[in-house]
Structure I
Amino acid sequence: MLHNRIMTGLGFLLLSSIAAAGARADDGVLTVGGEGENCRIDPGCINRLHPDIPMAATARPGQTILFRTRDAGDVFDAINKGGPVPDDVAVDFGPVHAVTGPVAIAGARAGDVIAVTLTHIDPGPVGWTSAGSFGFASDLVPGDKLVLWRMDRNFATTDAIPGVKIPNGSFPGVVTTLPGPDQLEKILRREQALLDAGGVVFMPDSSEADPAGLCGPNGSDKDRCLRTIPPREHGGNMDIRYLAAGVTIYLPCYIDGCGLAIGDLHYAQGDGEVAGSAIEMSADVWATVQVVAKENAPDLTHGPQYEGPAALLDIPSRRFYAVTGFPFKKAGEVPPDMAYLESPKLAGLENLSKDINLAARNALDAIIDYIVNTYGYDRQQAYIIASVAVDMRIGQLVDAPNFGVTAVLPLDIFETQ
């Protein structure tokens, strides 16, 4: 059973921990990030993804890690200093997303799966929301608007929308490992092909990139550092609001040490994040990481998976398990419901742009596989179970090209767990 994997993976634990620049260990807690006024001078912060990014720190499995995160646009101080809400802020797309890490997990090797458990999130006092052309259906709500929020542990309020109190639903939009060399090549190839076909893609951009020596304007590999905008097979900007404290996220390791990074903290978000941003904030995030035993590792072919207390989902079950889907496919494949288009471009692509239908199809396929592999039903039985019990939920509709869908399975429907 997947919810036992953390315990059964204890054989992989190592007892050593090495704290590097940008990290400090106090009372056994490894603290990463939060130094300096912005990400570019913080040795524990990055805003691009590449296998050669140096690790900010090394944590032993099971050790508590405190990620001192900055907001997505690197507008507010990561240390969450108090004070009045500013009159205005300038949000630049270049630094998006400022994420804390990467942290190497001692003993983890390429090919492993890690289980990242979020244990606590302490939100910052100020946040922002931007609505404009980056949103899901910006033609329906023309114009741009930026709102500033003041927050406490319970609610967020803003003078721009009087009479509204948004409850605290803090979670990280970005939870990621670093891609390996093979994954980087695959991602760059398929996203370039999608761009050439006319799809919406955020290709590498060295403007305000960090780390600058690798990804910046004069960086050694500046044209191959991935933007963090879309989620991918390594995790990334999944923007799933159920990834809150209490959830365990399963991520693949593509390099030794994995390179775990967390950021893009949201105080609250609706399913879909349709305006283009949530209540964006800095926050302190506590997490622990385990290496999953090989025999218990989940199949992450379709993307990361996660589990946690069902109270986070408001479903009639004490616990749940969920899988993710993104608009990927095999070269030469034409999804059946797209065959009528007779598109000369479709078959050759491995990545479709902003296709929620393909993302949902992949999530459904993944949850059917999970039911078959975990509970022993055949695919027809699993298909019926999915039809009557699985919630298909939109993770986000703004992180082009890879919109995201999760398929949520309530576990209490099974008599034997």
Structure II
Amino acid sequence: MEAVTEKLGQGAFSLELNDDQRDVREWVHGFAANVVRPAAAEWDEREETPWPLIQEAAKIGLYSFEALAQFYADETGLLLPIVNEELFWGDAGIGMSIMGTTLAVAAIFSSGTGEQFGEWVPQCYGTPDDPQVASFCVSEPDAGSDVSSLRTRARYDEAKDEWVLNGQKAWATNGGIANVHVIIASVEPELKARGQASFVIPPGTPGLTMGTKVKKHGLRASHTADVFLDDVRVPGRCLLGGKEKLDERLARTREGTGSKRQDAMQTFEATRPTVGAQAIGIARAAYEYSLQYAQDRKQFGKPIIENQAIAFALADMAMEIDAARLLVWRAAWMGRTGRKFEHAEGSMSKLKAGEVAVWATERAIQILGGNGYTREFPVERMHRDAKIYTIFEGTSEIQRLVISRAISGMMIR
């Protein structure tokens, strides 16, 4: 065995977490257990942004660009999913209020220049004494899964070197309350998705207003609202990537030689394993709670876990959660190490994790019986929180479309 290990050397396959990964996991788990969970039911009922908890996360360094950079710097790609799983194990609504900013940061990172990243990302987070949030705005009332149909327009005013944006965004996490908004808008509508670009809207820019806050089925501690843009003027430097790069890309697209890169899809593809990890955190929380409940709850003189129907349901939950996590870890590792997603592995991870979360939380309610259907027990909230993971950042149907196209090489419709 030693000879085999020596021959394999550093390339030996292992799923063992290193010391840094374990330390960070324990740190985030402690915050989730001691700060997030005790407050979860209250903020779910209030349906308000839990600013005190965001500030607590900022004060310990969890909510900051420095923390995100540390998580992303992990060469295996696993640390960011690990952090998200632990945080959302605590509570998904509060977890999203803390991690929702990450999507805007990912958009700036994937589309912007180094100078833009350095200017805008610190403003996404604010300071521990005055924390801020950021919002990534893509979806519209008539354009959800079909991002090629965006109607928000961006027009360049050459005389003033300003971009003028008009339109409406829907379902925006932190929309309207964010310090920094990242907006996907169409510059040349005839080019559809290839004619879109990303823009940063600086804090306090006139013309950007919040519409009605959405009252949601789940993730109720996370703010979601429409965003209206009425002649919003931003300096030319707010176009992520810069105008020269955009003009070159649009020219190539008109000539038929442009890449298939889309700003919105580029961001979503990069974040899908992380979103999958969030779903796994919810599923794991429901599984652990129902396992403990089944061991403690007695019917007919014995713990209900001694009934095969309950024991087998828990066995299936444990297996499905582990399988989903492995898909997420594979996709995260591939993305971080530059492996190409030949078979839509990112979509696979998000699809599996989201559907497992819905399925596992439903099983948890069934195991708890009538108690599981009440708000006195947390699995009811977990079930509500889980459902969005088969809808946002690509519905389950869209993920299956992406996967089927990848494995067949055909334009499945």
Structure III
Amino acid sequence: MAQSARIEPDISFIRELQAAGGDTVKKCYQCATCSVACPISPADNPYPRKEMIWAQWGLKDKLLADPDIWLCYNCGGCSDLCPRGARPADLMAAMRNMAYKKLVEPTAIGTWMSDIKYLPILIAIPAVLFLFLWWFMASINFHGYFPHGGMFPMPKPGVGIEFARVFYGDYVIDPLFMVVVGFVLFSFYKGITRLIANIGPQGSVMVLGKRKHWLQCLVETIALEILPHSRFAECGDAEEKRIRKTGHMALVFGFIALAIVTGTIAFGHWFGRIPFLSGIYIETPLPLGHPIKILANIGMILLLVGLSYLTLRRKGLDAAKQASSYYDWYLLGVIWAVAVTGMGSQLFRLAGLTAPAFITYYIHLVAVFMLFAYLPWSKLGHLVYRTAAITYVRYMGRK
């Protein structure tokens, strides 16, 4: 005899989902146009149709255990073709936004990240911290390195403006960001662990021979899907594919270039003090012709190019078919702040404009902190969570 199951909708979850960007979910009448239109939706487990009905029913546990919300690339094709204006692409994005808030403790940061009224708090944390450090380091003569130059120490002859004279790296900036990196890595570890636990096994598969190791699946995911952005070539019309792929690839490779620069400088600066490694010692500021400085400027230009593409695309979206959430604009705004202040502080330094250079660099530090310290709760965190979800379903044998 067939067993009946009682469905108990989580009304508060439905309301929260609507507030996060899925406000049109009730318009869906299950015509399946969205799943048919999606070029990357698997035939045996199509989305986003099932997510729409789960959302209407308030099935919170099923949605949180659904890997497909991370496999969707949000091209908006399903929303464009929806005959009811239910905007399934927005619903998938809203579910990811909710997941960012809840995957990692403290969830208060996720709450702050989801509402513009908390933006002053997110800004104030690094702004007050770096302002205090600026004032404190400018007020002391630390080992003779700060020759009473105040908040805006004058350039040294032959050296020029040095941000390290008040934003001292060895005992202030470097240790602070090391703590931030450790906090972010630990948070992502907890988030990925919870994500995999929520998803659970996606069925079983018979494997002839030795099963792939999860590390091999991770390498395949990064090499075949994440770095080449192969899925972007399948979603949307030709112009949409070009804009989204170009914008996202420019951002990703810009961040990779800047990560290489930061890692190389940190390694050379700290390990170059060891006698037998003295040849790799690096001290900033680097001259414009230095290979590391060239790579840094290339990375910054890639960020600006990617941001321009993605900002113009988002501004051109038809709000009746696909809306932009606060999560979208927050991320773009912070990366714009990082890129513009990074380039601006360099230009002011080269021009010898002391006060504008230090003020711009201060804002740059605040923006960098906001980008990375809040990363596990921001939209940029999907790069990590999506990679984890794709790796896991690949490991479980699902195509």
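The numbers here are math on the coordinates, done by the rules we state, and not lab data. Not measured: the values here are computed from a predicted model. Cβ atoms are built from the backbone, for glycine too; each structure is taken alone.
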Which entry (I, II, III) yields the derived value 23.4 for Kirkwood radius over Cα pairs in Å
III
Computing mean count of other Cβ atoms within 10 Å over residues 38-45 for each of I, II, III, the value 20.8 comes from structure I
Source structure (of I, II, III) for helix-only ellipticity at 222 nm (-39500 (n - 2.57) for each DSSP H run of 4 or more, over all residues; to 500), computed value -16500:
II
Given a computed value of 22.8 for mean count of other Cβ atoms within 10 Å over residues 318-325, which structure among I, II, III does it belong to?
I
Quick check on the output: 0.8 is distance in nm of label points 7 Å out along Cα→Cβ at positions 62 and 94, derived from one of I, II, III. Which one produced it?
II
